[in-house]
Structure 1
């Protein structure tokens, strides 16, 4: 699994309920641009429209050797999943306070995959707890390394 882009801020902002893997419906030069690393999923989000799941705001830059063929960088991209998974996500997404968050973009067996998660937003005190836990873990690793 070759991770191309990840949404590092999401683990700070959300509690993850369940994670899913989805394929992405891409056009020709978009795949090549992703292989070059010209992609950003940090500002993107996922939504459900007409029993289909779309990622919105995922920026795919220009491919360096594209020539005349250009693509729209912020086009809404359809996610490819099984129907039962889509219905399950749609029913949970309808409840208040649940969001669908993109986590990682990677290649698996030559195909671009997006890992998404159903998530619930953290409160401010949860975020402070995350920071405390991270600092404590860092101190423990430092003390173990020093001895």
Structure 2
């Protein structure tokens, strides 16, 4: 449950959630993750969560734990639910999960063109650490990624 609105809940992602996730993913990304990316993440044991509005999946996040580091791989909110504070809610949930796993730091990559995501991450306390050149596929070649980190 959340202090933002008690109707929003989190639960671990399962393979059965992938149909709903694949309905969201291509509507919010120009180069969405494939079903196989999600499935492989689940098989690998990554920390994967869905955000629910009642029984409906409206967001999801996946994180890989390596030693004392958490690497946020995907944080997504369905287009019709964006700009309502749910990205922050989901990010705060993942930070709490990372802390429960005794992570000392959390890292993520974000497209420089994703201004709203960068603003959210900076507001939470993430700092830019580096730029990964040509990290993301883009319409005309490749786009860099901004590597950001947060000390937990």
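Brief remarks on what is shown
- Read-out Rg and Dmax of the Cα atoms in Å, computed value 17.8, 60, structure in 1, 2: 1
- Per relative contact order in percent (Cα under 8 Å, 6 or more apart), the highest-valued of structures 1, 2: 1
- Distance in nm of label points 7 Å out along Cα→Cβ at positions 27 and 123 - structure with the largest value, from 1, 2: 1
- Identity of the structure behind 2.9 (criterion: distance in nm of label points 7 Å out along Cα→Cβ at positions 43 and 59, calculated), options 1, 2: 2
A short reminder: the numbers here are calculations on the coordinates, not readings from a lab. Note that the structure is predicted; figures quoted are calculated from it, not measured. Cβ atoms are built from the backbone, for glycine too; each structure is taken alone.
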